[in-house]
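As structure tokens, here come the structures.
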Structure P
Amino acid sequence: MINKKIFFSLLLLAAGFLSAAAQKSPQDMDRFIDALMKKMTVEEKIGQLNLPVTGEITTGQAKSSDIAAKIKRGEVGGLFNLKGVEKIRDVQKQAVEQSRLGIPLLFGMDVIHGYETMFPIPLGLSCTWDMTAIEESARIAAIEASADGISWTFSPMVDISRDPRWGRVSEGSGEDPFLGAMIAEAMVRGYQGKNMERNDEIMACVKHFALYGASESGRDYNMVDMSPNRMYNEYFLPYQAAIEAGSGSVMSSFNDINGIPATANKWLLTDVLRKQWGFNGLVTTDHSAIVELTNHSIGNLESVSARALQAGTDMDMGSRAFVAQLEKALKDGKITENDIDIACRRVLEAKQKLGLFEDPYRFLSDERAESEIYTESNRAEARKIATETFVLLKNENQLLPLQRKGKIALIGPLGNTRTQMQGTWAVAAVPSKYSTILEAMQRNVGERATIRYAKGSNFMYDEKFEERTWVNKGELPHLDDEQLLKEALEIANWSDIIIATLGEPAELSGESSCRTNLEMPDAQHDLLQALVKTGKPVVLLHFSGRPTVMNWEQKNVPAIMNVWFAGSETGDAICDVIFGDVSPSGKLTTTFPQTVGQLPMYYNHRNTSRPQDKDKWFEKFRSNYIDVTNDPLYPFGYGLSYTTFDYSPMKLSANELNIKNDSLIASITISNKGEYDADEIIQMYIRDIAGSITRPVQELKGFQRIHLKKGESREITFTITPELLKFYNNDLDFVCEPGEFELMIGPNSRDVERCKFILTE
């Protein structure tokens, strides 16, 4: 039976302290939490630390489900991946109206790159280098998710990764910490808005803390072995930036750090995160991470649960280890009640910051669910942003853009599918609402051109592999290979031009999708070779969730555009670009290798004692390969346009920079010499020529995205300050050191104008 007296007394207490939570002082909010926790039993406090997955609860089922019983007993602090206002309202009522204290639940979801309006995968978004667009994508995702009852997203993922064998590179922002930090800030701002004051602002969760993208061998959930110096200089910056931007929560990673798994690592979660960076929010595990600590051989379930709690983990996602073990650990003296109180308080504070005590149903609105999800304006923004993500890798004889005329052959298994376009980790996606590329192209050209489509091949020859890796999703049945190729060649020979829609299916990247072979799947590669042999011009629209190996494609295909997985508006966005309404402007945020044998490969590497001479291949007793150059296939920052940009020589306002609050200005003039209005991304790199520790050969330190009309020129300036030159030295002090620096500005990390300056004391 509902204890209405307690319930309403708590509501009154909440109203007294939280009627305008964002405007109340921390002292007032502390008093509210203090009063609530005094009423809580140890069991109820532990219950707040429990974050189970719901499964598929239907409307009305919450009243009788197993999860409902746990909620009524106060054993649940939140739920994740439950979708829909009616379902969430039903469950929230169990917590607010039928548990002893009426504490509301958090509702989280993996809203990674959109809700129902799907934006490009995060790796694709990063290739825009457009912080306004990235923030807006998160803003729209927050509006849609919150309209459907979600108050917490497990995003952004900010793990730096230099090894594309790791499938989750698709969820991050590439290999560079400077760019990754700016994207992390933009995403947090987009999700949380002004301190989560509004009911269309949701709590962000920066993940995976820390170093998850450096998993050994590019294999998911694997170990990480890294020096502290490298952590601070090359990997920590995006996490720290997200914390400084105000991220309300952090998710720990699966990997170990210095031999201790992140979820039980007190140095990481307390010393670095809370003491050094000042984080005061909620730390949750990744799914089942506490139970999986036993696989790391650091103790039994009771001891690892205690270690995780004392390390700074507040919430247990998916494993129920805290609920099952913490009372016993308390009785056994492995933890104290104060340890439980600290974690419980952080969970309650998160709910308080979201306004859930003031109004448990503030994120539940049938009207908003009907009017603010997958709207025309949201779709238009997603379409525009998607066009900025496409990276033109090759355009021989200016084959692109195409004209809307003649006979166009659209060939490839990715040309007529709905389920593939949104990419991996699209939990709330509704593919039935999305257009295929074929449908979008037919709308776009109307009667001006004739389009014929052929699947051309299966994703791969091995049908069982397709099933095992979930790549097909039941939409595209595995058909006879010979017949598919025959139909494709018939249409190819009929056509004036071939548009090939090939590459990785969506589920070949993402979590648990690590690969040792990064070439195009076999059946599709054979199809592409056959299409090229027809002698017809071929445009390859290459889909991927990672850098891939494309040597054959680069040598033999006239035009290549990497389109990633661009979300719900993929088809229309592709048409906008290939037909020339928008010039491609995306720039790579990851290095594309020539071969898997070069991995890990990244532009901002350190030098060796025997570096390879520039423009040379193999030299004995040098740091190089016998069988391939050290060069990437496509360098970091690379991307072509339909126009041509000219970069003038660089100018510096001075040749010296004083270490005490001085600055200098670097300027360069960019001219659009081609026939198309277009965007360009100008990139600035710096090299510390001599430091107290080895330093990278170059580091991104600035960039600007500009729009130039054909024939237009513009002077671009960058300000260099001593702060920009700082790094963590061998003692982990954040310093800049006097000496000589090289400044580089250009359209990518390889093709740059260079000059030098000196930092003086």
Structure Q
Amino acid sequence: MTSNTFYTLAVFAIVLLIITKPIGLWLTPIAQGRAPAVVDAIDRRLISVLAPSGREESWQRYAVSLLTFNTLGLIFLYVLQRIQGWLPLNPQGFEGVAPDQAFNTAVSFVTNTNWQSYGGEMTMSYLTQMLGMGVQNFLSAATGIAVAFALMRGFSRHESSTIGCFAHDVIRITLWVLLPMCLTYALFLVSQGVIQNMSDYLTVTTLAGDSQSIAMGPVASQEAVKLLGTNGGGFFNVNSAHPFENPTPLTNFLEALAIFAIPTGLTYAFGRMVGHQREGWMLWQVMGALFVLAFTAFVYTESTGNPLLQAIGAEGLSWEGKDARFDLGALSLFSTVTTSASCGAVAVMHDSLMPLSGMVTMVLMQLGEVVFGGVGAGFYGMIVMAVIAVFIASLMVGRTPEYLGKKDLLICGGKIECIQDSIRELPVECEVLDAEGKILTPGFLDQHVHITGGGGEGSFHTRTPELQMSELVENGITTVVGLLGTDGITRSVDNLYAKTRVLCEEGVSAYMLTGAYGYPSPTITGETDRDIVFVNEILGVKLAISDHRAPNVTGDQLVQIASKARVAGMLSGKPGIVVLHMGDDKDGLAPVFRALEVSSVPVRIFRPTHVNRNEKLLEEGYEFLKRGGYIDLTCGMHTSPGECVLEAKKRGLPTEHITMSSDGHGSWSNYAEDGSLLEIGVSGVDALYKELKYMVQVLGMTLEEALPYMTCQVAEGLDLLGIKGTVAEGADADLLLFDQDLTLDTYVARGKIFMKHGAVIRKGTYEK
């Protein structure tokens, strides 16, 4: 790459980067369904006249509106071409365009596909050029941008049933984006020598004494919109190689920039819409990298010249079919830009290119022009590729992140009633919680908490205390599953049920497991399966294996417990799970693997927890994942749950079956080889919240990547997804607001505010 071509690329990239944000900021309010603030008053009056009945449409209705609008445009353009011979502004007296040519041209311009098989100055009247091609250059571009906006709304609104009003989108895009940009750009082109008149064609005498007709016409106006709208249908047959369309090196540079202008702004607007600006910049970077790669390959292959011509002494470029007014850098820039972005404007005939540089343009076209693609089309083409990539990756490494963006939520009756970009009018007076600048997430689900206390392995004084309501609030836990541990003697399932009811009445969602470490399992009704069926709050049964405190159940007994839990779950509409406390014994998960081999109990019934207790057990846990099972990782144990997740992703394991819990209010203990107790302590429910911050702030995971292991994936494993672990219409209003540094600001459980601005305002009954 020569220094001139390098400077061309560098300047182009810098200017493109500079204009990205301002254009994106201008596009964003329109993408949100309103005009930019400076023209809002005018916009409201115009909309009331031009589309007074316009309202938000479903995607199906939006698609029908789009197809209807473009069908009418196609018919109008076809008829206009056919009757142009009878219409004014036709100084050359062109006849009507032939039916097949008129149809193909109409389809091309309405769909922005850049197919042009006619010489513009020899076929179309001024009226057809302006009212037909010029108008469709506006409308086809507006349609592409409108579809991009609809897609953005689909991502940002997530559960909304509407994606905007097509008529309003087209009007606003045309009036507030395309028209002002085209007016400004057309004036610039005129200043550079691009013609703009309604004169008759000129007849001049050449130096050779022959007569030549010089086409005139309204070129600058059409040139501006065809480039900004990436349609590419040229006024002249040779398009931007004609000096009346592209007279100077400066116009060549800015024409290439105009093709990318709106598409680059769309990437920034996307980031703003979904509330993750880095996502917009990531799209920009990917597109930019592909463009630089294509440009470099194009320049390299063209600069080598034609070896056949070099063999006969003709050095340098092959100039046949190329605009000799511009250097290699300018021509390479224009060629790469147009084929990157689905614009049919050319300054180089493609059949004049070297084979490999021709391949570059073909590859760019076959990619779907997704590199800063033509006003919407390329953008959503790239988004489709990204969605497919994320989907495929999620199949291999875990749950897919979801976009919601900046939203208003209406909570009613403890549920999320609706989620919209803006909720302005309410039927009754409501409490408004201002969350500007905060991060909204679902509340945490902690499925392993000793809510009645645990411990006791060091005699009575080591019994841990009961859970207090404020502990859940301070640590973002809106749903808790209580269970017993080693002590199933002085602690009872009855007492556990009572505490579960206490927490429910105090405002959070609480569930429990029957059983404990021992076997036969302590129960309320006398049988574990009857507990699951008849007690609403009981989701499954607890059992300990591979631990010196475990009851050492046989394989048959383990299968029997699991079978009863499964059937009970089927009868009561519950997960019917067997949560297995995993100890340090060498057997590890071997009893579970054997049970799966000798029985038909589904693997999802077994839920081993504390799997990150030691390396051997963790390896067996990874194997359990491969078989389709769930594993629960305990925060604060041997290996950080977040580190386990990263390792699982590295191995390509299905991380969507990994969950995390705190083991809160249980005791942690260390024993000597002879079984004597060395030390004992109590685990806190704060471990889950701490792990989230560790995963994001230390391990470098995004919040979207870290959250599922303590929200939606836990809910899915407990058959509560859709009710818990998500921010969606119809879900329980269990919500957390974080500052940008992940400091918990607000806690909402079942629609009630328990913490506001970091202060707990609602506590347990006997808490001070």
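Read the figures in this text as sums done on the coordinates, not as results from a lab. What you see is a predicted model, and the numbers here were worked out from it, not measured in a lab. Cβ atoms are built from the backbone, for glycine too; each structure is taken alone.
Have a look at P, Q and say which one yields 0.40 for FRET efficiency 1/(1 + (r/R0)^6) of positions 67 and 243 (r between Cβ atoms, R0 = 30 Å, to 0.05), as calculated. Please report the intermediate quantities before stating the final value.
On the way: P: 0.40; Q: 0.15.
Derived from P, not from the others.
Taking helix-only ellipticity at 222 nm (-39500 (n - 2.57) for each DSSP H run of 4 or more, over all residues; to 500) from the coordinates of each of P, Q, which one would give -8500? All intermediate terms of the calculation are to be shown ahead of the outcome.
On the way: P: -8500; Q: -14000.
The read-out was computed on structure P.
Given that Rg/Rh (Cα atoms, Kirkwood Rh), derived from a single structure, equals 1.12, which label among P, Q identifies that structure?
Values: P: 0.98; Q: 1.12.
It traces back to Q.
Assign the value 24.8, calculated as mean count of other Cβ atoms within 10 Å over residues 411-418, to the correct structure from P, Q. Mind dumping the intermediate values first?
Working: P: 24.8; Q: 15.4.
Among P, Q, the structure yielding 24.8 for mean count of other Cβ atoms within 10 Å over residues 411-418 is P.
So volume of the Cα convex hull per residue in Å³, for residues 203-522 alone, computed for just one structure, reads 230; which one of P, Q is that? Write down the numbers at each step before the final one.
Values: P: 191; Q: 230.
Traced to structure Q.
Can you tell which of P, Q yields 3.4 when distance in nm of label points 7 Å out along Cα→Cβ at positions 603 and 731 is derived from it?
The read-out was computed on structure P.
On Cα Rg over 2.2 N^0.38 Å, for residues 587-722 alone, which of the structures labelled P, Q is highest? The partial results should precede the final answer.
Working: P: 1.26; Q: 1.09.
That would be structure P.
On distance in nm of label points 7 Å out along Cα→Cβ at positions 235 and 491, which of the structures labelled P, Q is highest?
Values: P: 4.6; Q: 8.3.
Comparing P, Q, the top value of distance in nm of label points 7 Å out along Cα→Cβ at positions 235 and 491 belongs to Q.
When you work out distance in nm of label points 7 Å out along Cα→Cβ at positions 467 and 651 for each of the structures P, Q, which one comes out largest?
On the way: P: 6.9; Q: 3.0.
By distance in nm of label points 7 Å out along Cα→Cβ at positions 467 and 651, the leading structure of P, Q is P.
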